[in-house]
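Below you'll find a set of structures to go through.
Please treat every number below as a calculation from the coordinates, not as lab data. Please read these numbers as outputs of a predicted model, since none were measured by experiment. Cβ atoms are built from the backbone, for glycine too; each structure is taken alone.
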Structure 1
Amino acid sequence: MELKNKNLNTPITIVSIAIPALVALLFVLPKPDLHPGFDIRILPLFHAILNTTTAVLLLASLYFIKNKYVKAHKTANLIAVALSAIFLLSYVTYHALAPETRFGDIDHNGVLDMAEKAALGGIRYFYYFLLLTHILLAGIIVPLVLFTLLRGFQNDVPRHRKIARITWPLWFYVAVTGVIVYIMISPYYH
């Protein structure tokens, strides 16, 4: 596929705006009464596995490019992008159907009372910091990944390297914090 002279800035911008908008809508729209034929409670673990695998692929990608294994670098990144797309579809499915889970909600009543807050102590602030930075950077990473990928496909190595120096650590952070957030909130799933 020849992408050398293609200007894909507009489609990338549209996708980069549409994805966070869709995710934001999930938290304000009413939950549909759908039953997908499987227990959706397995999806958060699946998301953590996808994020873990993505983080490992990103480390491999960095190793490959530093050792000039360009083909392996491309393969690792393409698999990471594919897993991220699967993650996004699964994440949207889960949050469209599942009830909200509150960190620290031991009795699963949807309310964090004073006793539950006290039981969490300062770890609550650490969790919310990780969650907030994870969410914000997850929205930012979409266009960065797409533009980094585009520059790679265009064989525009200087611009690819320049944006990859920003994209890689942010994407890695999003993948790793996704796993940490899952581990921290998993005891509170319904």
Structure 2
Amino acid sequence: MLKCSFVEGPILHRLKYGKGRGQNLAKAVGMKSNKNRNIVDATAGLGYDAFILASLGAKVTLIERSEKIYKLLQDGIAEGILFGGEISKIIGRMNLIFGDSKNILPNLSPEVILIDTMYKDRKKTALVKNDMRLVREIVGPDSDYTELIEVALKFAKNRVVIKQPRYAEPLKDIRQSSHQILGKTIRYDVHMVA
């Protein structure tokens, strides 16, 4: 069964051993040692990237348009608040919004917008993690990601970060990124707009 939890499982391991601001996600969004960011996670999913960014000091707005995933996020956030301590403080820097990011972003004008294309057109035959597979089944195909990226490029104040598999083909109809942050399996295409 799919669950969003910030108090158990892999997210806690990532929180404890994730290398802080030295990890690729933090570098991609521009979180230098003295710089906190105002970030919108435009494709929130189960909220794990947003949670890690909030743990590093960012204020993160999560936008999710799938009603089922939004409900899971609500439950995970409520559980984290009740858990208290550091988890509750981290969640205090997260704000969840239900709706389509293409319609919401023009009203937010954040510094950074993060978009996860849900690993579109994977070339590997190995199965993705069970949670991600279940999220894809619920959300369905992300056929309008190009439109979302165009909106993000128009309204971000500093940068748009697109998360993809490391060896994914460049996205069609999208301008070339300013630079990339490469991990073992994930690539962040960073589009500077400021």
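Of note:
- Among candidates 1, 2, the computation of distance in nm of label points 7 Å out along Cα→Cβ at positions 74 and 146 that gave 2.2 used structure 1.
- If helix-only ellipticity at 222 nm (-39500 (n - 2.57) for each DSSP H run of 4 or more, over all residues; to 500) is computed and equals -10500, the structure in 1, 2: 2
- With distance in nm of label points 7 Å out along Cα→Cβ at positions 114 and 170 derived as 2.5, matching label from 1, 2: 2
- When mean projected area of the Cα convex hull in nm² is computed for each of 1, 2, the largest belongs to: 1
- Structures 1, 2 were shown, and relative contact order in percent (Cα under 8 Å, 6 or more apart) at 22 was computed from 2.
- Test item: Rg/Rh (Cα atoms, Kirkwood Rh), for residues 58-97 alone calculated as 0.98, pick one of 1, 2: 2
- Test item: semi-axes √(5λ) of the Cα gyration tensor in Å, for residues 10-89 alone calculated as 21, 15, 11, pick one of 1, 2: 2
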